[in-house]
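J.: Pasting the structures in now, so scroll down.
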Structure P
Amino acid sequence: MNTRNLFLLSALCSLSSLAADWTVSIDPSVRLGAIKPVNAVNCGPCNPNSAQGKAYKAANIPFARTHDMNHSWTYGGPYVIDISAIFPNFDADETNSENYDFALTDRALDWMFKAGTKPFFRLGQSIEPWGKTYHVNPPKDYAKWARICEHIIAHYTEEWAQGKKWDIKYWEIWNEPDLDKKTWTGTKEEFFEFFKVTLKHLKARFPNLKIGGPAMAHPFRWKDFFIPACAKENLPLDFYSWHRYCNDARESSRYGREVREYLDKYGYKKTESIYNEWNYVKGWSGGDWRYSRQVESSVFNQKAAAYAAATMIECQNSPIDMAMYYDVRTYGGMNMLFDSITHQPLRGYYPFYAWGRMLKDYSEQIKCTLVPDGDKLNDLFAVAARSKSGKIAIYLARYTDDNNVRNDITIRLNLPKAEHYRCHLTDDWRIYTEFPLETTSDGAIELTIVPSSFVFIEVGM
């Protein structure tokens, strides 16, 4: 261990004499509701016997959206998930099971269930950025397309066509119709008619399933059209799904609040708000895009891990019902969770792993108050939870996109008196490393963290 490491480890264990930059206070008596599935993802595990599959299962991922799985040969390439893959000849008889190909989709979903993950099934097509479109055009018969989806759902929930009886509750109609011609070549009016026909048919056929969409590329690009049109037609929208990529973790909660207000305004107060694509993106072109991919994919870059942890905290503290990271493919995706060659977990995996621990073992959120000492940079994020037996977990992230911020900060944790503490830290040179914590003379805990850090603390009572 080098001199810097020895110094920092010593500092972590004996900091009672240092002034804290932040004070974090936990009040277990104030209960704030359930810990949410904001550690859900897009795509699912590779073969469950692979390194990625085993690590994926250990992370306790609650849901995996099936979108873009056809872009990876890991799952079956173009022969999996998309409607055009499962039902390749649109002119064929949709009532004849021989016209469907479920084989590879069956396998991909089976992998999810074996990993303890429930599918969030996207009914539609993946993006076609090739210069020519094949399957993102408006179907020539909306009603028939809806009936095809009906039989796919029946295969996975009612054992139709030698199918399964799986617990798949969420069924999403399309993906990013508001983006451009790569995802929907028709007009927004055509899309709404298509969506209306499909939603009404499927909801009438499967009233107990959650059916919604349409996975907007931007939640408000069709602000004055889509949800108002749904309200005018009194469509039974179980959830509204939307996307946002940015480099500001606090945008997630701001958009979450605005989406909730938007849905409530038009009478959809019980409609779930599902934020089902997010990741670090500084910009979509030029140097900003190249930098974004570097942050997302680097084996050594801790910024993306801190961003992920901070975003999940912000989602938990907002009216978002579920958040789904894009994505966990080991090849070709916007991935920072697994190494593309070894498939072993990277730093970015551990915020999801720790949230999975909290979701499973510390299911109820409790009050967590952050108070800065003076005018501090607003780069600390926190959430706390408790188990049924009274144990407590604190999930902390320090994140800013400003690379000029390099100072360490000291955090004072005011916690209930406990028999023991267990702490794991991930930063630029430690990967979910456990170290002991010592209490100060007045019973608090103090620790120092560097920029782009993530801390998970468990408190035994």
Structure Q
Amino acid sequence: MGSPIGHQALLVVDVGSTFTKAALVQVSADSAGDETGAVLGRAETPTTLDTDVMDGVRSLAAHLGDAAAVDDGRIVACSSAGGGLRLAVIGYERTVTAEAGYRVGLSAGAKVVHVASGPLDTAALAALAEARPDIVLLVGGTDGGNAEVLQHNGIALAASTLPHDVPVVVAGNLDAQPAVAAALQRAGRPHVLADNVLPEIGVVAPASARVAIREVFLRHVIGGKGLSTDAAFARVVRAATPDAVLAGVEVLAEVLDQDVLVVDVGGATTDVYSAVTPRGDDAGRRTEVVAPLRFSRTVEADLGMRWNAEGVIEAAAREHLPTSTALRRYAARLGEQPAYLPSGPGEAALDLDLARLAAIVAVRRHARPPFPGEAPRALTDLGLVLGSGGVLRHTPSTEARALLEAVAADHAGGWRVPRAPRIGVDAAYLLVVVGLLAPTHPDAARAVARRLALGDG
């Protein structure tokens, strides 16, 4: 391992619900010859939820030979521990502003646990509270359009019985925002104002709301989950893990100058990320009610390798994908025993088959148009299909690549398949490293992304 001479190394950490992963990355060239973006070491440990999550972080820093990194402030982290970021979206009506808010929420690394539209009444407020969101994203109306619903919902949220510490991000009609902010202020409910996510029909503007969601997540949510009594935790966590991954996808697409698709098969969900450049007729398309985002993420909460294994079987049946009796029995066992690990090559093969089905279904859902009349997501020109998640990282590379090749060749979703994408696996879990480095150390982020693209991670 290279030495972080002159404190030129940064500890990059993902505190997950199950495992905490860390990489020590050179962020500037040093006298020992380590180049910017060189990964000096990697390690992981079970997340120390039973004590303090920072216990695991500090142990990883020591293991990587740089125990001082935490106290020196040479650390940046993301977290999905404690269930990640739970977001509720409240919009003007379901097919326009609420849908725009939903897409923005996913792109901000949130798990969208509730979507409501129209004026909130008593029943709607009760349903919102039952969803237990960490944050409420309040949207509604284009700029200069309908303001009444946003104002009504802001006042309703201010007076609601939703736990007092649940903050609100207001990202709707700019004309209505002052009245909403005043109501929330009087009620003492934490809130942040952002630019309208749907300033005009057909235009989705996610950047400001994403920043606001991240700010609220860091300020209010991280500290409220009781994950750590160590003040360093709140200081070092910069994003929800999926938000960091999406940022990594953006850098990877920039470095490659190609479209990218990432499939992350997890224990509870299967997440799909894409960076797709509109081409041909799609490049000038403004006819969709809610335009698709170039950088997009979808979360399939019913497709997981453990907690939702039986959901994979059910979804496969709906997609007319065959499953064996052995696989159905195996999935049922996993649903009852989420901590179960495959025993022997037979069960390892079943595990991989389950992952294949989850990935295919998740990509189909990601690519399909959300509404009739919209075009599917353009995947024809993908330059790279990248797999992630424990099942792919711990599977022999030939088998993991074969699984991803099956995903890329799947044509039953209703779109043209990619012509000739390269296939890779993020075996070193570097995509999240790229995303966390990008805001403050862009050169190092791009260097790590290039290694990931080349399979050198």
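J.: Which structure, out of P, Q, was mean count of other Cβ atoms within 10 Å over residues 87-94 derived from, given a value of 13.8?
T.: P
J.: Assuming 33, 28, 23 is semi-axes √(5λ) of the Cα gyration tensor in Å as calculated from a single structure, say which of P, Q it is. Walk me through the numbers before you get to the answer.
T.: Values: P: 42, 22, 21; Q: 33, 28, 23.
The correct label is Q.
J.: Just checking, which of P, Q has the largest value of mean count of other Cβ atoms within 10 Å over residues 151-158?
T.: Values: P: 19.5; Q: 22.6.
Comparing P, Q, the top value of mean count of other Cβ atoms within 10 Å over residues 151-158 belongs to Q.
J.: Moving on to the next point. Output the label of whichever structure in P, Q has the greatest value of distance in nm of label points 7 Å out along Cα→Cβ at positions 111 and 159. If you can, show how the numbers build up before the last one.
T.: Numbers: P: 2.7; Q: 3.3.
Top value of distance in nm of label points 7 Å out along Cα→Cβ at positions 111 and 159, among P, Q, belongs to structure Q.
J.: Which one of P, Q has Cα extents along the principal axes in Å, for residues 223-270 alone, as calculated from the coordinates, equal to 37, 18, 17?
T.: Working: P: 37, 18, 17; Q: 43, 25, 11.
Among P, Q, the structure yielding 37, 18, 17 for Cα extents along the principal axes in Å, for residues 223-270 alone is P.
J.: Further, regarding this structure: Assign the value 3.0, calculated as distance in nm of label points 7 Å out along Cα→Cβ at positions 47 and 63, to the correct structure from P, Q. Please list the in-between numbers first.
T.: On the way: P: 3.0; Q: 1.6.
Derived from the structure labelled P.
J.: One of P, Q was used to calculate mean count of other Cβ atoms within 10 Å over residues 335-342, giving 13.1; which?
T.: On the way: P: 19.0; Q: 13.1.
Label of the originating structure: Q.
J.: Still on this structure: If relative contact order in percent (Cα under 8 Å, 6 or more apart) is computed to be 21, which of P, Q is the source?
T.: Corresponding structure: P.
J.: One of P, Q was used to compute mean count of other Cβ atoms within 10 Å over residues 119-126, and the result was 25.1. Which label is that? Can you show the working numbers first?
T.: On the way: P: 25.1; Q: 14.1.
Corresponding structure: P.
J.: Suppose you compute helix-only ellipticity at 222 nm (-39500 (n - 2.57) for each DSSP H run of 4 or more, over all residues; to 500) for every structure in P, Q: which one lands on -9000?
T.: The value was obtained from structure P.
A short reminder: the numbers here are calculations on the coordinates, not readings from a lab. Remember, predicted model here, so these are calculated numbers, not experimental data. Cβ atoms are built from the backbone, for glycine too; each structure is taken alone.
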